[in-house]
Structure P
Amino acid sequence: MKKLTLSFTFILCIAFSINAQDLNFGAKAGLNIAGISFENDSYSTSSRIGFHIGGFVNYNLNEKFAVQPEVYFSTGGNEWDFSNESTTGEVKTSNLSIPILLQYEVIDNLVIEGGPQYNILLSIEQKIDGSNDGFEDISEFYKSGIIGAAIGALYRLEDLVPGLAAGLRFAFDLTNINDVDVDAGNLRQNAFQVSILYTIPK
């Protein structure tokens, strides 16, 4: 909760330091098709479905460019098998993600975006199939903060509902999430995200 409060405080500090006329607030939510890449070739992985929900502040620099800081809660993970399914399992994660994106309107209503993203790892758990223990906390082996990036596009659906938009984004880690050596080698998170965004009318 302390990390969430600090993140929203950071966004609000940005908001109050710039011209309010060019400032817009909104909310977003959607689906994650998430994964965690394993460096060890003895493992194969597949995606895990998650979700994301949060808010954003959009500041118009001019008619074409804008900056959009966001704070959102996101879940992900993967399913894995070791040595042709001799052992299988699942990892699930939750993050507080803070991207700062530069946006460019290519044509009317179509916007591309990209920028750095900082992920605060809130939880990471693993379940090994066949074990009676269920999901176990493995956060002691992982970093609390990870540097990443995000690229994507959104389309404003103003003709349907003022303030509504749909977005598609790929978010990925630039640094490893593991803090120590683990059997699967170095691990990095990624997610394809499909979102619905709503900008609050002024």
Structure Q
Amino acid sequence: MTSGRPAAGAIEDAAGAESPVPSRNRIERVLRDRGGNGENGIDARPAAVLIPFCMVDDELSVLFIRRSLNLHNHPGQMAFPGGAVDASDTDLAATAVRETVEEIGVSESEVEVWGTLDSLLTISNFALSPFTGWLSRSNGLEFSEREVSEVITVPVKALMDGSCDRDETRRYESGYVTRPTYAYNGRVIWGSTGQIVSQLIDCLGQA
């Protein structure tokens, strides 16, 4: 898979020392430059997800959820917190924040939205708008067991160094398609979420 990873696999920080990943501030700056409201011209039901960065044991990480097996759409799959637009949402960013609060049990004040990635059409016919952002808390989460079976965090370093890459070819109605796929600690990230992660890695390579 081609991505925007640094060629040498290491980045110099402000002090001149090598660091395996860019700092939170550098990542935030790059992702905030990708502003916007997530609106798109895709003719499908609008939905939004949040790609939440957080700190886990002093390591910059990205939080994922595993969807409950009881859900109709994509049961048991790895995903980001999110869902369909509700009539009470003021915009797509509000959808991403509301769904994150509902699914993983944080408060709205613990969620900060940075920017957007490119929208995509999902196989379940949603026009999905991904937002990037920050979670000020990633421990002690009381997630919704009706929607979420597990919360998983993946270090940014693991996403950037290629150790998670595992592209797979799957059969769809239109035929066999190879899509970005990632694996971490036995969890496989594929489908629309894999496509979003591929975009994210390209952005991280610019930080």
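Determine which structure produced the value 0.95 for Rg/Rh (Cα atoms, Kirkwood Rh), calculated from the coordinates; the candidates are P, Q. So the calculation was done on Q. Source structure of the calculated read-out (distance in nm of label points 7 Å out along Cα→Cβ at positions 69 and 165, 1.7) within P, Q: P. Given that relative contact order in percent (Cα under 8 Å, 6 or more apart), derived from a single structure, equals 20, which label among P, Q identifies that structure? Structure P accounts for this read-out. Computing semi-axes √(5λ) of the Cα gyration tensor in Å, for residues 117-188 alone across structures P, Q gives 25, 19, 14 for structure Q.
Each of P, Q could give helix-only ellipticity at 222 nm (-39500 (n - 2.57) for each DSSP H run of 4 or more, over all residues; to 500), but the derived value -6000 comes from Q.
FYI, it's all coordinate maths here, none of it is from the lab. Computed from a predicted structure; not experimentally measured. Cβ atoms are built from the backbone, for glycine too; each structure is taken alone.
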